[in-house]
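Some structures to go through are shown next.
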Structure 1
Amino acid sequence: MAGLRTLAWRGGMTMAARQILGMMISFAGLVTLARTIGPQAYGVYVSALALHTFLVLFFQWGTDAFLLRRADDPSPAHVDQALSLSLALGAAGVLMAWPVGRLAEFWIGTPGVALAVTTLFCGMPLQLATLVPSAILQRRMAYRTVAWAELAGHSALYGVAVAAAFAGWGLRAPLAGWWAQQVTMATAMFVLSGYRPRLVWRRHLLSEMLSYGLGYSASVWLWQLRILVNPLIVARILGPEAAASVAIGARLVDALSFMRLVLSRVAIPALGRIQTDRGRLVRAVTEGVRLQVLAVAPAMAVFALLAPWLVPLAFGKDWGPVVTIFPFLAVSSLANSLFSLHSSALYVIGRNGEVAFFHAVYVAVLGTAAAILVPHLGLTGYGLAEAAAVLSYFLLRSLAERELGPVDITLPLAWAAGFSLPLFAARLGPSAWLGPVAVLLLPATWRTLAEWWTQLKEAASG
């Protein structure tokens, strides 16, 4: 297990370095783009992007998960079949572009939505095909390569989008940047993976792939329904400007929780390699949960302290609602840090149904609460809906422990609770900072930090 842990630490360090650099590029680009094109155009773009993201995930059918999560390495024929299926599904997505775009524009009631949806959907074959060489690289734990390819894509996105925004392209600016990102990433992934595409269509390969992939995908589809709450409820009731504030808040949360995303990606292939040993699997999940929470919680708390001054300064006075929604989104991210590896472990042992059940409950709570609260409380209502959905994670914990055995989250739960209080310091006052102080006084906190520092030095020296 030590060798696997060292590989994971090295991969995590590489991807973390990429995420930090990418975060700096993304933040600068996001601020400039949002200020230049304004809340309405940006709101139309993110609403279309949410619809597109859901359909991309729908049309994946678990092909990348099949390649990435299986215990043994996939054969070249499996890889070629995954690519062929991805291209076929992407073509189906293109055919849906115009009708979905027109329907979305009618529902949201803002011009430009149909154009944005159609433009994004037309890139679906390329986007789905890129998942295949990306999975190949991740199977090799070639995280440095993946990191640089993704960084190149982010640089292309904001380089083109910002230049187009200054040129007066408005809504078309982020759309042009998105296309630049997809082309750049696809080129980099295919070249760096060494994979040479070949189209095949074999029934037995499809059957094997889809028997796992569709079960996994059904769970992912249910989970990703949550991203439709913003365009279909918030944008329709409060307008695209409010949807833009939610999207900016979510982007800030994602940037601050970059280590959670890194650790989750590193964990998936690592968990796949030890899936037959439940004891090691539980220990890996327990350690991963601690890493994720302590990597995310302090950053969220510090940003919450600065947000009332930093957000208007960076984005402009029109983006003040971001400060309102940020604490709720941060709490949701902390909850995900506590329990996301429970889902990953259930996936690798083939318990897709349990994860799908949790996802259905989560989305039902979020969507119902948002539909009820947003018309009366505005963005605060959406934030309260996010908080209500957090309670669903305890269902996931129960389902995971039934299959895996006990996962000790006592310490990371204390960390998450302590660092959640400062998120609402505007309402609670200076006493909210007693939470982090209490967490930092725990002897277990310092013992854990010392263990990680030792492991980090060993990975770096190796």
Structure 2
Amino acid sequence: MGGFFGAVCKQDAIADVFFGTDYHSHLGTSRGGMAAYNEKIGLQRDIHNIQNSPFRTKFEHIFEEMQGNSAIGCISDSDPQPLLMRSKFGAYAICTVGVINNADKLIEQYFKCNGGHFNSMTGGRINANEIISALMSQKDSFVEGIRFAQESIEGTANILILKDGGALIAARDRLGRIPVLVGRRDDDYCVSFESFAFQKLGYTLEKELGPGEIVEITGNGIKQLSAPGKEMRMCAFLWSYYGYPTSTYEGVNVETMRYRNGEIMAQHDADEGKAQELDYVGGVPDSGTPHAIGYANRSHAPFARPYIKYTPTWSRSFTPQKQSERNKVAKMKQIPVHDLIEGKNLLFVDDSIVRGTQLKETVDFLYSNGAKSVHMRSACPPIMYGCKYLNFSRATNDMELIARRTIMELEGEAGFAYIEEYSDSSTERGKKLRQTICDKFHFSSLEFQSLEGIIKAIGLEPCKLCTYCWTGKE
């Protein structure tokens, strides 16, 4: 994933962009970067590797190294950015959030039609920002270029540009899969993925860009360069998992949505008479916790934390590059509270069940500490398809997904014709999927939130949400 933050201020903008970008650190672990414009110095840029060190520690000297009334920053889970570009539009800095699935095709088309070259990264891959810049340069203005780039890309592209001169251009993906928000503080303006990032800096929400909308921001205000489209496919997984709890997207707060989501799951279990004799309800930390609070509130079973994650030195379980190392770190972080485990009937809610590897180790860990029973709930439907729009999961192919692997075990490839049945807990195939995973992972019971349930918890019209990872429908 990734996130960006930009600001145009009457005074120096570096502090706002430093803190605003740092507040997006939950969205990426690869690279962090900042760019600024100063009338005397011009455009400046700094990028650091943040795989084993948080953004703030790598940029703590930025206040002495960079200055400007306009600046942008980004957290990236892939390419180094922002990049400084020089084109027929003039000099500018650019950062993006999203994924380009047809990058090779676009590169070949560019070579055939325009010649030229790209800088190549290790392994021969081309930075996504270079590809987008090359697409933009084929048109006569930033606006036409951004539209052309977004229409050409198979995937997603939120774009933030800092022009030579200090103006910002912000563009939301044409289907609005992820947010772009504009905040205002007196005569200062900012652009952000996360709403809380600018609220903590004293900005208030001025507007949320619509799908495909493009705006220019200067010290004089916000100018719409391209009106929003009518069609939207915002990522529903944003609320279930990777959105930050204090953020609000399309008027829906993440934390309160997760409470509603847990309540809906608890009501379903009550209606079905499942897992009704519980000592405690807990969340798989940390993003499963609010779903579990909602479940406990509705079920009237006490909420508890039978194990705690040790995060002072291991703040990110996904920092190591190898899955085996990530699993080991995740296991080392689990510290049990024996009084809340031994002899107890427990139900845990996780934000999702993707591969299931770490979850099996968690359940084994709970039983080894004396749990009587462990019920598991997923706060979203079974993930059947790897995301091709945002790459929020590290899964490189669909067969890494536990639901897919289970279907293969049960019916072979022929079973993939019945994915909708397997997702539905009321069908025989759906029941078999859940029971097979229960037997393999030693769950006392397993259930997934339904598609209807999670859409109800979000509260937006189904046609405005992307649910591809669960349904395979675009």
Structure 3
Amino acid sequence: MTAAGRPIPDDQAEPPAPTLLRSLGAVDGALITIGATVGSGIFLTTGDIAQRCPQPALILGLWAAGGLFALAGALAYAELGAMFPRAGGLYHFLKEAYGRVWGFLFGWASFLVIMTGGISAIAVGFGEYLGAFVPSLGSGVELFSGAIAGVRWKVTGPQMTGAVAVLALTGVNWLGLREGALVQNVATVLKFGALLVLVVVGLSAPAPVAPTWGAPLPPGSVVAALGLGLVAVLWTYDGWYVLTFSAGEVRRPERNLPRGLVLGVTAVAALYLAINWVYLKALDLRTLSGTSRVGEAAAAALLGPGAARAVTLVILLSMFGCLAANVLCCARIYLPMAEDGLFFRAIARIHPRHHTPSNSLLAQGVLAAAIALSGTYAELYTTVIFAQVLFHAATAAAVFVLRWKRPHATRPFRAWGHPWSTGAFVVACLVVASVTLVQAPVRSMLGLAIIAAGLPAYAWWSRTAR
């Protein structure tokens, strides 16, 4: 209407604001879950676990326990995601259960360190493995160096490769959700297929060793050994929740979001157990516990030295798929923060043609690439591990909180096994947080300090929004 009360002609009406498109189905969701979870950890972690728990049955038991942990978390997050099917995932879950400040603190930490640091760490890891095939980009190659404020700074081949990979995937996702999902899905299908081939061939090949299922544990605290082994397993499962960040782009989220999470986590758990069976068949416990690159060592023991090279290529593909899934989904966290007035307003922009959170993607991509080039990605990411686990515990506990605060709210999906499954997940998160605090008290406290630094930022943005 005009000021005089006359209707505005249709050709002068303001066009509707662009929105995200709901074009992801259950299969897309499952592939994103697999892609974001399966990186390099499954090829490396078992050696560390075997060193702490040199007993085959316990090793497989820890991997099964990790799968149940991820499944319990996925069920809790599926209930929350079906209730609040919006871009941002945990930002909304924490905000709805505890208040806006808790959602903001998660988004703050994610943008500064958790997600951008994780993306840069994956990207540089991808660059490390690419260096095995392109020596001119290897870790020993220093592309250039300099000094900034008296601090020497150098850029190696993997750092440059990682930064370029982040920016390239950011560009693909900027063009559209289907374009980004297509790259991610193709990479995930290829790596999952390659891992299945590795499992089938590995289980069919003659076994160099026979696992001693009743092998005694070394002297010491069995509980402590199991706890440290479980922590390593759980970090290898990290990424199972990433789909919730893209809940605002899932078709029929009340059905497809839970299916994507559950199918993806189940597939990952089954794959991890099968691969570890191959490891135990290929390597004796002494060799296994002394090997960091377990995947390549097992392939060489079963199929010869040439197979190790093939596994290196699979790891390269696996890390690229993991990177693609995280670049796609994590940028969706900052969009609702900006829409709520709790972040830079420009981040709230949705591209009118591509219907993607274009500025959020660009901000995430530039920061992650800068972290990769700075060489501080590992330090930043490990600093907030403690706080990240606490966020997961608080998010799962939100199922209890919201069932109490909003008993009559519509819940298209209810977590199976609740309250037992959800409660076990919360307890497991707290146990992992405790172990992390004991192992790295300084970094854990520094991570909490980074989170706390978001409080004055929240006060400023919330006052500006009002």
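Every number here is computed from the coordinates shown, using simple stated rules; none is lab data. Note that the structure is a prediction, hence the values are computed from the model and not measured. Cβ atoms are built from the backbone, for glycine too; each structure is taken alone.
Taking relative contact order in percent (Cα under 8 Å, 6 or more apart) from the coordinates of each of 1, 2, 3, which one would give 33?
On the way: 1: 20; 2: 12; 3: 33.
Of the options listed, only 3 reproduces it.
Computing Rg and Dmax of the Cα atoms in Å, for residues 339-434 alone gives 16.1, 46 for which of 1, 2, 3?
Details: 1: 16.1, 46; 2: 15.1, 47; 3: 18.6, 50.
This value belongs to structure 1.
One of 1, 2, 3 was used to calculate helix-only ellipticity at 222 nm (-39500 (n - 2.57) for each DSSP H run of 4 or more, over all residues; to 500), giving -9000; which? Can you show the working numbers first?
Working: 1: -28500; 2: -9000; 3: -22000.
This value belongs to structure 2.
For mean count of other Cβ atoms within 10 Å over residues 43-50, which of the structures 1, 2, 3 scores highest? Each step should come with its number before you reach the end.
On the way: 1: 28.1; 2: 18.0; 3: 23.9.
Across 1, 2, 3, mean count of other Cβ atoms within 10 Å over residues 43-50 peaks for 1.
For which of 1, 2, 3 does Rg and Dmax of the Cα atoms in Å, calculated from the coordinates, equal 23.2, 70?
On the way: 1: 21.5, 64; 2: 23.2, 70; 3: 22.9, 88.
The value was obtained from structure 2.
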